[in-house]
Structures are given as structure tokens and as C-alpha cells.
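Below you'll find the structures, each written out as C-alpha cells.
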Structure 1
């Protein structure tokens, strides 16, 4: 979304983020010109880890705390990449997260808003966060790029009041809010047909001043108790009545930074009267409505006499901000039905216990085991362990069990991990404590779910149990490989994603001894085909400890090859991975729309572009949000403007050449491939 003094703000939940202004108010700035620098394709540039900061235009993170809604804008240089958005709270850590793909248009993506993704998308935190003042909303990309917005403590606190032709709005500001970077607005589309001539009225810090378009004067003043007062005095009492009739229209806007062009970065828009929680169907509940989370990875082991069983489960993790787990309910349900009833045996545990032994079982019965977590007055759905057949009397066959590598009797086996195989349920300890107690897994034993890492001297004890209560035990002494001189294996899964003049690489590697990676870039020698010539060492990217790297400054339309190799402190670099290739997207010019206005007999669109001489055309937006037909005659050539590397365009259709109705939303396209939009055309 671009800075625009003429953006309209719609009401309530129909508001799209591209419909509000980030730029200066019309009383302060008539036209915003955004500078841009064309990407040089002559030099390779390698993305480095950046510290978190407020996004720089045209990128932004806009937070709507009352609706728990976030709009991510811009980030066209990451188009097609997946970004992680997290909400973190001081003292509490992450309270919400979501992943989404950057669209490449003005609005990269939205969270908890129609057309966007839900909180919890592609993350483990399946909860809609209750976004509050002071919460940090960050965006992170695979190349380490990270920006963040701190939710501002500024909000309207009560319904507006009308006395005669004067409308007042009362609110609050926290001590950390920059009051010079605030604005209060009242939105009612019906105002567009009055002498106000637009959908909203606005108050900026300072005394009463007339609005640029007329119809009213406004002021925004602050008191020592942290309150603010927005005052609107209307020229026409009837207009005052229309403004006061706005439904959910009072908003407080506060931003962290404002650049030289008036762009409001790190913007918070608080909407009085709007409800939080999921804003679209199918999104997860808020923390106050979350049920108790379900435990998982349960195991059941019978005793030898079949009259008891031990149940272990993985502790349940509460969703961020939701009620903490206070305990568990574990029951064994006899599958035999007698007089319409099933016998149920079990217990409740506290939150720190993740196992229970159930006694007095019928050796001849088959039982289903259900484990539920408790959180306050809430109980989760059951994590059910499928019923096991009743153990056969006289079954004394022990389950198979094997360790790889096998322990060496009387010696220490050197390895970095141990794999357990067999046909029973496997449990282990690594601290030398017993793995079996009373014929059942010990309290300190863990259920085996994957290779056991060996990071130091380890006494590993492993037991395998079957449903009849038979078990087998293997134990041995292990230690990690010391100073191995074998080079690391080549990373696997290397993939390249092409961008404009860039490529983002990602790969897989699981060797814990790896200390770094080196990407090799293979050039094209002036052709669009692949070959095996690596670029000079001076043009190769630096080493990285991450499993991703972005290389920019590549020639658009050319095909490059890439490989990656890993190194360890003891052995240095290993072999290169399999090479992958990708064709780089051409670098298009960057477009912005600084204003778009329509009135009867006139249609005007003004903006900037990074490539002088390009032809820009205006297009309507289809019902699906795509770029539609061009508006006849709505085109212009980009002309040079100061500073160097930036150009202006101005399209003006008058009288019969202008559209007979407001086009609504538009895109602007450049002959050099740039696109800006969708953008809302204002009246007036």
C-alpha cells in the first residue's frame, strides 16, 4: 500500500487494509513522492542477518489490536517466499503466529481478515492472539530478514458526543506513544455526499484548523492524565449529525516512525467497539475460548500377571495465552459390555505427572485407554490408545530388541546417536537409572520415538515390552565420536527459488557437528543455458551458519547453477551437494500510486516509477481482485524527476475522456513489468 492523502477508510469488518492512509494529512502534504533505487545487476549482493527494526517504506506491518488483525504490506523483494509472523508479549514470549506467502502486490498478505490466512497457519500455535498494547508483531524470512511493529497504546475509550455542531471524541494515550505521531478519525461513507466531500473526518495534534477540503475544523489535544480529546466543529449542523451517526467509526491511529515523505511506519489502528477473536470462519479460538489441549504419544504396557498396566503420555502444551494445564485424566475402559455398561478404571494426576499405573484389571478383557488434559474447568478431547487384544495366557515370548551400533561388552562404543529397533514398545534411560521397575517401565524412562543422541559419556539402558508384559533389556556405555577427521556429507534437498534478480537457496542437513556452509554460484558465460563454470571466488557468497541464503544482483533471464557444501571444525569442508539450476526473473521497475481521484468529468492518477521512459497504463480490478481491462486513454510516459533514479507519471482524463463513474479500485502496470495496486480511487 502506498502513502496516499486521499485513501478512504471503510467501516467495520468490510475494511481492507489498502483503504487507509499511511501518508501525511492533506493539511500538511498535498502530494507524496516516494524515491526508489533501481536494482543494479552488475554486482552480486548477499543477504545478511539484520536486526529487527520498524519496516521501511514500502514495507509495513499494520496492527489492528481490537480485531486481532494484522496487515503485512509491501515486501515485493520477497515475492513468493513464505514469511513467519509472530506476536510476542513482554514476559510471556510468543502468544500467536502464522505463516503465509508474500503476494508481490502492495498488500503482501493479511492475518485474521477475509481473504487472508488464520492465526496458526502452518505453525503449532493454534490460537488467535488477543493483541494488546505493547505486543510486538514481527515478520521473519528464511534469509534472516526481520522487521517488527510494537502495538501502540492509543485508543478511543467511549462513544463520541455531539452538542450542536461540535463533535468530540475522548481517548487515551500511553506514556510510550509519540503524540506528534497520532491521528484520530471518524469514518462514515455518507460524509462523501456532504460538504466534507470524503468518507472520513480527521484530527491531527494541535489547535482547531480548517480541513483542506472544507466542511469542518478539527483539533487533537492531550491532557496530563494521558487522555486525548478530538474536537470537530462543522459548518453545517446536518453534516455533524451524519458524522455522529457513524457505526463503529471512531479510530485512533499511532505510528512509531514517519519518514521524510510522510509515510507512517509501524502503524497501529485501534477501532473503538470492534470485537476481537477470530475474524473469519474456521480460524482458531482466542485464548479465553481455547479448550484444554490434548496430550499425545501415549503408550500402554501390561504387567506380567495382566492385572495392571502402565500408561505414559507426552505432556500437553497449552496454546499461548490460554489456561495452563492443571492435570490429566487417564482411564482404561473394558470393551466388554454387561447390561449396557462398560467398567471404567483410572485416575487423575497433577500437571507435572505424565504417567499412571492402573490396577485391578481383568486379565481376560481388552481395554481402550483414554488420556485427557485438564485446564481449569475445561477437559480436552480424549487422546485414545487403540484397544489391544487381551494377552494370551502363557505367552512368554520376549519381544525382539536391537541397538545400532550395538554396545561393546566391557568397552565404550563411539557414536553420535543410537537407533533402537524391535517389535515391542521401547523405553530408555540415559542417566544410568533403571529402565524397568516392578516389571513395568520405570518412572524415569522415556518412550523411544527416534534415534537417541549421544552428546557425552552415556549409560544407555533400553527395554522393549509387549502387550503380554514380557520384556527384554539391553544396556551399554556410549560416547560421542571425538575429533572425527571424516568430512561431513553433502547437504541434501537443495532447492532454489528464483526472484527478481535474485535466488533464494534452502537445504537440509542434520549432522550436529557441522559449523558452516558454503554456497557456490555457477554462471552462464553470457548464455541462457547452464554450464559448469563457477563464478570467481571474489564473487562467491560468504559462508553462512544458516540453511538458507539469498543471492541478489543476478542477471534477469539468465540461468544459474548452485551447490552447497558443509564443513566441520575437525575436517573442514566436505563434498558439494547436487547442483540445482534456476532461471532468474527480470528486474522490473518499482511503481507507486500516490493518489487516484475521480469526479464527474475528471479522472487523475499520480505516482512514481523507477525506470524513466516506461509507459504506464491504468487497469480496472476484476471481481476476483485480478488485473482487468485497461481504462481507455489512461496511460502516460514516466518522466525524469529529482533525485536521479526516480521518475514521475501523471495521468489525467477530462470531460468526455474521463470514466462516467468512479472505477473503484485500480492497478497501474508498467511496460517494464512493474505493477502497483490494487488501489482505491477516492471521490472529489
Structure 2
């Protein structure tokens, strides 16, 4: 049996040594962010995504091995574990293959076959299934099993019972199941019909048929939901004769007196047991694959959303639009501290709209507001229109539409109540919207990732798998950016490598009781934060108040001596680093020699280069190197949009069949996958990510249905023509 390390190395195209090192690091209790950032020499600089894939696959393979042993042990207790079967179980590469092999020995609920076995008909069934050419007349053979006491009154009843047993043998055959499953997946189709005679969002699938091999993930999940809600009925279709040919080939021996009997029993087994079972497995497999794809897509969308460049240091006004309860307003300073709140009613009429503008103008002047963040929910269109009029007379102020998904969930949460006990639920939402513009990551970590709104069918997939994947993305983003230990909320701290909800709260309590942290080492004084947790978290926590500049970098404390030696070798001091006076560091290192420096400092090349990168920009935020969000100073109406118009927008969501783009209208426009690039792409994520600024051409506008069709490739072609 191939070792797990060998399997992972082959699948990931990595060396066995590096894979084994990662396995050892995981088993020692190290987190993925820590391994990815501070153990690069041991794993060949795999990134966090590859490491998480490795960890997930490792867990699957270990579960597979565990299940293999359980199955072999169970079969052995029945004295049926042959060397051949043991070898087959050891060679099984998936859990489903193991379960197929275990199926004939698994305890079942009472079936027609078990009833027949209770009547003593199993020996007859096995003789008939062997289909020996010298087999006597099957009716004469069956007559030997007549037993009135066991309710076998004649040969016909004996044969009927034997047929049930053979049908189950065929249905439980691992080899037959495997081949049939492969045939259905490659040549089968999914037929979908309407269950209700009414229009719905599932109308597209009311008369739908598509080969299983060509079904797309979003179609599978949509059909599943339609079935669950009673609008659709779906079934797997495969030509019966084609499927039966597998059974005839594998179970029937032509020329025997028993072959016709086995043929009819096998057909019964196919119709009654085998196909329904395989159909369920195929549907489950399709759903699992679609869910994995959706989770992967959700993760891809979530990462750039969390990593959007912050607009820090600016006084920001957050607007949470609404009709009935008005538009909630919050002004926060450059650090996110709430300065003022209000409620205005721009949708109640022209006079109230003018009053709203005057109120907001006073707040802008009073607090010197530079940016306005508008939530994209109910009444955002009217609020945006009011904002456009407001800033037309207020130079130097710009606005941005902010995805407010999850803001209402957060504002009504226990966490928000603890953070803002003095504010109404609705005002908390406005504060959150303003802060989302200032630092998306710090604010979005407070919200369940599923509620952030960049996924597809997130409520229809395995919640545990989804949560694990999304939390992994959040952790990777938080640790990639780093966290200021003196300002971070418990929500942000708990996503730091090595910390959890309990230790995060303990850090905040310690901070409140003892004042700001002045060094990383001080973290060891925090109750319940021991050396092991410190090792995992220290490199990701920033202490800008520390006397040592290294405490405000991503250099891990274990590498401080190496960093200090490197600085000295290049003729600098820590003060030069703190003052930003090391612009020639890389040139001096090159002159000295990287290999020689590595030996002197006692670190590998990846760590050496990471140290240099951190020393060049102490306290740097990697998000500032990404494209800045699109700030607007005007607004357009859907009525103003016409075909062939070229607009600039922000990618809000990337899904299987296209991209939703915010072009400054309340309704996002859709760029179908066929309109993204002038080449074939399997998925939109190959070309764009959430938060990207893109140019699009308007293809069509349906005001009634509020649908806007856009094209990226035609916008690009138009630009090339104009050049």
C-alpha cells in the first residue's frame, strides 16, 4: 500500500521530504499561517493555499486508512477476510471504493434476500450464480430446497427466493458498481421536469436535460434547491440496455442452464436495487463536486474582498440607507472612533431631502469629512442620488458604494452590543459601513463569512466544510496583513495564528488593565498565553509602541538575532531601520553575498529574503500595494445607460457563469462568462477578482426587470479601436 507521504507528493507535485516535513509540522500543532510564513525552508516555500490543500488531503487519507482497518477488522470477525479481499481493500483509493467492497458484508435491514436466506435458500442461489455448465435442471435442483415449515412450498418459491439473493449479490458487487458508476458519470444525463405549474426562478429548468459530464456546478446546486422547494423533479437517465450490458458481461455466463435465471435475477437487481442506489451516489457525488467548486469560488471571492486596500486616516461618514426608518448616519475619525451620529429622511419628499443634505453638510464641515461610504442595500439608489447632490457643493469629498452584506446581522449581534452599547441597532450598522471603507478586513472579521455576500448557494452546501474553508481564508488574510496588538478588537485577534476567542479576549483585558503593550515579549505575561501560543502568534502581532523596530515587523522573535546580524553585516543599525535609512540594504547584501550572509546569520534563503523585505518597510501593510478602490463624485441613473456606453465599475461578485459589476447604478450589471475575454476560459476567476476595477461596455438594459448586460471584451476592443 502506497504511503500517505508518497501519495501527497505525487498529487501536489512536491518532494516527499517537503511533504513529510509539513506533515510533521502539522502533527506538532503548528498552524498553517505559521508554517507558511516561518518554516519555508522545511517545505520549499509552499503558499498557504497549497498547505491547506495538503492538510485537507492528509486528513482524508488518514480517515481512509482508518476506515480500511475498521472494514478489514469487521469482515475478519465474520471469517470472510481473504487475502484477495484484503489486498483489494488496501488498494482502494477512495472511501466509496472501500464501502463498495464492504457492502456485501455489511449488516443490512431486513430485505427480500435476507428473508430468502432465513429460509435456507442461499446455497441454491450460490449454485445457480456459479452457472456451472454441468448444472442439472434448475427446477429439479430447486425442489431439493422445498421446506413447508420455512414457507418454501414449491420449487417456484425456492427459485424466487434464490433470485432475490442473486439480485442482491449483483447489486452489491464492487466491480459491477464501479463500472456502472463510471458509465453513468460519462454517458448518463440528468433529466429535470417541473413539479408545479407556476412561474418561478427555476423556470429555466422546467424542461431541462444535460449530460452529467457537462453539468455545471451552479446548475446542480440550483436544481437541488428547486427539488427541495418542490418546484423540480430530477432523475439520472442512462439507456437501460447499455447499463445492463455491464451486468451481462460481468455476471452472466452464456451456455449454462443457470444463465437465463441469473440474467433475469440480475435485471431485477439492477432495476430494484442497483440503479436506484447508484443514482443516489451519483447525485451525491455531483453535489459534493459542485459544493467543493462553490466553496472554492467563495474562498476566491472572499480573499480579495478582505484584502481590499484600506482608506485609513480619513474622517469618514457611513450612510446606511433605508425607507421607513430613514438613512442612518455615522461619522468616524481616522481610527474608526465614532464622532457623531444622525438620522435623515431623503426619501420622504423633496423638502426632507434638502433638509437631509443640509444636515449632512453641517456634519461634513464640523468634522472635516473626506469620504462617504454608502451601503448598497434598500434605498441606496436614492441615497446615492442625494449624496451626489451633496458633494457637488462640497469640494474635496468623494463617496464609495460599500457592500453592506452582513451589516444588519452584525449590528444586531451580541458582539455589536458589547462594542456599541450606547447606540441603536440601526446606527451600529452605519458605523460598521463607515469602518468597512476604512479597513475592510478589521470590520469584516466580525461577521460570519457566509453573510458577506460573495458566494453562490452558500446555504445549500455542507456548512462545516464551508465554515472551515472560509475561516481558513480569513485567517490567512489576517496573518498576511498583521495585527496591531494595541488597537485590534477581539474579533480580529482571535484570527491570529495560535490565538482563539478566549486568548483574544484575555489580551484585550490585559491591555485595558495594564496599558498598551510595549514589546512582543510582554505577551508572555498574558494569562493563558503560553510559550507554544506565543511562538505561533508573535510574528503576526505588531507592537508599534515598542522600542525595538523589529517588534513592528513580520520578523519572528526567533529570527531577531539573525536580523540584527544581517543589519550589522550591511553596515546599518536598528535605528537606521526605524528611521527608514536602509535604502541600499539589498545592494550591500548583494556585495557581501547572500550565501555568506545565510551562513553568518544561521537562516535559509527564504527567511533571509523575508527579513530583508520586512526591514525595508517596517510596519508595512501589504494591502496598500493593491489597486485602490473606486471613489465616485457623481451618480448615473439606469435610465441614462444605453447600449455601447463604456463605463468603469468595481467587481462585486465572481460566480460560475459570470461577473457582477457595480457601475454606479443601484443594480449591478452582469458580464456573462462569454463576454469576459476574447479567449476560452473555464471560470471567470481566471481573469478577474472581487474588488477589481474594470471597464465594461453596456450590451443591453432592461429597466423593468432591472437587468444590465455588460461586456468586458467588447469594451477592450472598443478602446483598442479608439487608439
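Which structure, out of 1, 2, was Cα Rg over 2.2 N^0.38 Å, for residues 318-517 alone derived from, given a value of 1.10?
Derived from the structure labelled 2.
Tell me which structure, out of 1, 2, gives -500 once helix-only ellipticity at 222 nm (-39500 (n - 2.57) for each DSSP H run of 4 or more, over all residues; to 500) is calculated.
1
A value of 2.8 was computed for distance in nm of label points 7 Å out along Cα→Cβ at positions 406 and 566; which of 1, 2 is the source structure?
The correct label is 1.
If FRET efficiency 1/(1 + (r/R0)^6) of positions 174 and 206 (r between Cβ atoms, R0 = 35 Å, to 0.05) comes out at 0.40 when worked out from the coordinates, which of 1, 2 was used?
Numbers: 1: 0.95; 2: 0.40.
So the calculation was done on 2.
Bear in mind these aren't lab numbers, they're just calculated from the coordinates by the rules spelled out. No experiment lies behind these values; they were computed from the predicted model shown. Cβ atoms are built from the backbone, for glycine too; each structure is taken alone.
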